[in-house]
Structure I
Amino acid sequence: MSLDVANQTESAHASFPFPDGPEWTERVRTPSSERCREMWALWEMPEHIQMHSLLVTRVALGIAEMVREKILPGLDIDQVLAAAMLHDVAKIYTIRHGGSHSQIGAAWVQERTGNPVVARAVLHHVDWPFAMDLQRYPVSLIVCYSDKRVRHTEIVTLDERFADLQERYGVNAKARHHIQQSLEQGRAIERLFSEGLKVELNAYSFDSRRMV
């Protein structure tokens, strides 16, 4: 899939943001963890980004299991796993060649899997542009938040994660403002989950999650 096709597809989604659910994925198969690892190899994901992705997946699965138990019994855990494992598949490509790793990664994932729910979670794992509606968008919101809880290869709080981002990327006022906006969005998603799950998610360590 070209980036033009990806942009056209997302433009259509922006006017009609379809909900997560089996009606959008009934004709496609969600990739397994083994298939995701194959895509890591295909797109030459470095080991440190693999480790980051595994930790994001640990956080995402921990949240997803609580969401399925307490809020959404029909949540597709496999979609959460795949989206979390694949959210940074284009990171090394954009480091080498430029571009948006979320846009390019989503285009690759959509082309390889045909799964629009997984691809959308990859596309919007940095910034979420739609309503914070856990009933409609659980996969994307889980992955977006989970990525914000992992600094490199360490599970941390939102404040710790964004302090690191400010130090590394806050090179001017515009960049610092954007990072602060992303932190505020992360806090809003955290409140959404914490209130729905009755759990103080900011203090949740996720240490009991296994690697996938």
Structure II
Amino acid sequence: MSEEAERLHEVKLYTDFKSPYAYLAFDPVMELESKYWVKIAWKPFQLRLKGKGQRSVYSEYKVKYSYMDARRWANLRGGLMLRGPLKIFDTTPALIGSLFAERHGKLVEYGRMVYEAFFKRELAADEADAIAGVLMRLGLDEAAFRDFLAGEGAAEYERIQEESTADEIFGVPIMVLDGEKFWGYDRIGLLEMRLKDKGLERRP
């Protein structure tokens, strides 16, 4: 193991492609590796949500507020498009696809493509064919992905869901540093403060 690898501190990132706040957090969290002595441990997590008709009126208020709030943050980032999904998606294919992309060194490119297309309502994140199309545009092998989706990838995904229970994960994005949780896009600054406190800031 190299000296740099030995210095790296793990930061877990639990995330789901159907969360607007996870979309906002994706690039800033991934960029922490260039600013601090950390390694981002990618943890795709299935966020369980209720659909229309299943939520209380107060939950409906919360959903409307959440998208309004997320769009405020998005406008500060240059106006990322955040169109609310028309249904509750089981994002398992997209999440397993992210594990496949990570194995091939394409996680950041994949994540950006999936988030952008999903929140433009241009990607069915619950359909294997749609996810295979994203991976193919990244130059990855469709047949290999389908084998991964049905076998090794599904097993790894389930293992991460079990790990999330041990870590007491309840939402996304949640970053975990040495057992301490930071929930939400607006907690990235607090995470960076903690990284600096631990002397993990990279310096020229």
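Readers should treat all values here as calculations from the given coordinates under stated rules, not as data from a laboratory. If you're wondering where the values come from, they're calculated on a predicted model, not measured in any experiment. Cβ atoms are built from the backbone, for glycine too; each structure is taken alone.
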TODO: Compare distance in nm of label points 7 Å out along Cα→Cβ at positions 89 and 113 across structures I, II and report the one with the greatest value.
DONE: II
TODO: For semi-axes √(5λ) of the Cα gyration tensor in Å, the calculated result is 22, 21, 18, so let me know which of I, II that is.
DONE: I
Open item on the list: Ranked on relative contact order in percent (Cα under 8 Å, 6 or more apart), which label among I, II comes first with the largest value?
Closed with: II
- [ ] Assuming 3.0 is distance in nm of label points 7 Å out along Cα→Cβ at positions 33 and 97 as calculated from a single structure, say which of I, II it is.
- [x] I
TODO: Please state which of the structures I, II yields -20000 when helix-only ellipticity at 222 nm (-39500 (n - 2.57) for each DSSP H run of 4 or more, over all residues; to 500) is computed from it.
DONE: I
Open item on the list: Given 96 as the derived value for volume of the Cα convex hull per residue in Å³, for residues 17-120 alone, which of the supplied structures I, II does it correspond to?
Closed with: I
